[in-house]
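Colleague: The following blocks contain the structures, represented as structure tokens.
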Structure P
Amino acid sequence: MVAQWLDSCLAIFPGPAWEALSAKVAGLPMTDANARLLQRRLFAGALETELDRQGRVLVPQTLRTWARLDTEAMVLGLQDHAEIWAPDRWDDYRHALDDPDEFARAIAGLGI
């Protein structure tokens with residue numbers, strides 16, 4: 001599955017990871033406006049994709065347009081999915097956390 005994701009990038013999920021995420025989102029209370037927002041953002045723009053003959057993921061044009069993907073893309077592997085970024089957006093995001101103090105503040109509440 002390819003879906004609109006956080007920070008204006010796309011996410012590619014293999015089937016089991018997508019099912020696990022879907023189950024978590026389905027367990028959120030429908031009376032919570034933020035849960036509904038997440039459901040709409042995640043599922044309304046998600047599309048099942050196929051691999052081409054060379055094993056590449058074919059990203060639909062609607063998602064490429066949303067993520068501002070033109071001729072180049074950055075693909076980042078994460079724990080259970082991959083992210084696809086427009087290079088300029090990735091550079092902006094990455095540079096925003098180049099300051100070690102800012103990075104430390106950003107992750108302070110995660111319990112690591």
Structure Q
Amino acid sequence: MIKFFRKIRQQLLTENKFSKYLLYAIGEIVLVVIGILIALSINNTNELGKIKGKELNYLQGIKADLSLNLLELENFIKSRENHINSANILLDFFEDTPVTDLDYFNYHT
């Protein structure tokens with residue numbers, strides 16, 4: 001293919017058709033520029049795909065962390081609710097109810 005273009009260039013120069021050679025040269029430059037622009041576009045598309053892949057990976061990690069934090073908070077809330085119930089039972093013992101079952105009282109203390 002390169003020999004073909006070289007042959008056309010040499011033929012245009014030897015026939016003293018400078019305007020046609022100039023038009024040919026401009027056409028060749030335009031083709032090179034278009035090729036470079038296409039390559040840049042493909043490269044940008046590939047880079048965007050990589051960035052989106054990383055972003056998806058980060059978001060999945062954040063989701064997993066949040067799910068774990070949610071489970072830990074639910075367990076913490078259950079624990080605190082149990083403490084509140086035990087405190088209310090102990091308050092009942094101190095106010096009115098006599099201690100009949102010592103193990104039950106010790107469990108809540």
Structure R
Amino acid sequence: MSPRKSKLVFIAAVIYLIVFFALASGIFNAILEGVTAGSGAFILPTRSAQTLIETIVMIFVLFIGMGGAIILYRAGKAGTSKTQGAFLVSGFALIAISLMLGFTLVNLKG
């Protein structure tokens with residue numbers, strides 16, 4: 001594969017992931033029901049509606065979790081046990097951070 005093709009494949013993959021994560025974090029709900037008159041709230045205290053900012057935060061949370069999963073995958077291909085241990089610890093730490101952020105956001109919604 002030529003360098004130009006591989007760059008296009010990478011860009012297409014990143015765009016696909018962004019769209020998929022936006023749909024998974026509720027972009028349509030934020031667009032249709034998230035705007036409330038006069039409410040300048042960052043987080044709407046209801047689970048039936050959300051703001052666009054909440055959706056963007058959830059996209060970042062999903063990317064953090066995906067980064068942790070990729071690091072765990074890299075741990076399986078590590079050459080030394082020291083590198084493998086570092087990858088395992090950092091991968092599980094990123095996944096734990098992602099879970100804590102996601103659950104915190106859900107808890108703030110009520």
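Laboratory data are not the source of any read-out in this text; all were calculated from the coordinates shown. Keep in mind that what you see is a predicted model, and the values were worked out from it rather than measured. Cβ atoms are built from the backbone, for glycine too; each structure is taken alone.
Colleague: As an exercise: helix-only ellipticity at 222 nm (-39500 (n - 2.57) for each DSSP H run of 4 or more, over all residues; to 500), calculated from one structure in P, Q, R, equals -12500. Which structure is it? Working shown, then result.
Modeller: Working: P: -12500; Q: -32500; R: -26000.
It traces back to P.
Colleague: Suppose you compute distance in nm of label points 7 Å out along Cα→Cβ at positions 32 and 72 for every structure in P, Q, R: which one lands on 6.0?
Modeller: Only structure Q yields this read-out.
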